[in-house]
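For reference, the structures are reproduced in the following blocks.
What follows is calculated from the coordinates using simple rules that are stated; it is not laboratory data. Note that the structure is predicted; figures quoted are calculated from it, not measured. Cβ atoms are built from the backbone, for glycine too; each structure is taken alone.
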Structure P
Amino acid sequence: MRQIGVAVYSGCTGWLEACVDEFVDSLRGAADRIVVLLGGYRGGMRLVADRCIKAGIRTVMVIPSIYEDMGFPEESIVIRTGMGVRGRSVVLARSSDVMVALGGGAGTLMEIVTAYSLNRPVIIVRGSGLPTDKLASAYPDGVVDDRIEARMIYVDDCRSAGLEALRLLGLV
């Protein structure tokens, strides 16, 4: 089983709803070979979780202590870390074989940098209108630190993000 971490905005936008639909649809062909890992069940994370569950994709939520008492779908696996939000992000990044960022702010940026520093490839969707869009301008070649083998890979749509994740995992 290969694990795809998803870093995504904890808010929700109309753009994000369409993005999540495209992303999950791109993963359907590998549903029996992947697990999607999320850092919670709010905003964009909820959208990803609900759509993955509906598509038959195993979904694991790595929850910070402040959200442990929330209701979660019965079909998901919930890991209550007892950690703060940032500590949970480290667990999420370490547990992912590849990280996909569908757009976000400070938390998503932290998960991107953490995964990258752990030598995980990171796929970043451009065009969300959120702070993660600025990474392509700052690091156009996907390299932040040339001592790290992994790269940040930029894509222009969410379907491409899912397909690239599957390609990197050797599943297409």
Structure Q
Amino acid sequence: MALRTAYIGLGSNIGEREKHLSDAVMLLHRHPGIIVERCSSVYETAPVGFTEQPDFLNMAVAVRSGLEPEELLDALLGIERKLGRIRGARWGPRNIDLDLLVYGDLTMSGERLTLPHPRMHERAFVLVPLLEIWDPADSARLAELRRAAETLQDKGDVRLWRKTIWPSESGLFAN
């Protein structure tokens, strides 16, 4: 498969939240089938669904990959496991969460994976960081994402935590 751009949403709300995000991005970077191109800033956000839990840190990452969509999903799930993710209650607390949001222009709906992510247009904690790193050459989808973000009521719940730059001279995050 040719290289395609994919967008991944990351979140963490227990433990060392920022470290979990950074570790996940570094594991993406080290994966032989994934090239990290851009990382959004980190945002602090209120939980959605089950609200009786700590606030999240969220970000988005743009990658290039030749992996099939389900192979990329498996890589993301493997990174979650490597970082100690234990799946509990839906929308419950987690040390790390990696969601495949968009994979090129692919549209699919299956038991394991739906692309684009079916609820991403409803969530400011996804759209705010995603808009920060979206490829401006993809102007039609960028306009669609901007329109979706404009209609959301919870944009004020997404607060800048820290700006990031990828890559720094060291190959690590720079603040």
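Tell me which of P, Q gives 43, 38, 35 when you compute Cα extents along the principal axes in Å. For Cα extents along the principal axes in Å, the value 43, 38, 35 is produced by structure Q. Source structure of the calculated read-out (distance in nm of label points 7 Å out along Cα→Cβ at positions 9 and 145, 2.9) within P, Q: P. Source structure of the calculated read-out (relative contact order in percent (Cα under 8 Å, 6 or more apart), 30) within P, Q: Q. The greatest value of distance in nm of label points 7 Å out along Cα→Cβ at positions 81 and 105 among structures P, Q is that of Q. Which structure, out of P, Q, was distance in nm of label points 7 Å out along Cα→Cβ at positions 49 and 97 derived from, given a value of 2.3? Derived from P, not from the others.
Each of the structures P, Q was assessed by mean count of other Cβ atoms within 10 Å over residues 33-40; the largest value belongs to P. When distance in nm of label points 7 Å out along Cα→Cβ at positions 25 and 41 is computed for each of P, Q, the one that comes out at 2.7 is P. I have -9000 for helix-only ellipticity at 222 nm (-39500 (n - 2.57) for each DSSP H run of 4 or more, over all residues; to 500), calculated from one of the structures P, Q. Which structure is it? The correct label is Q.
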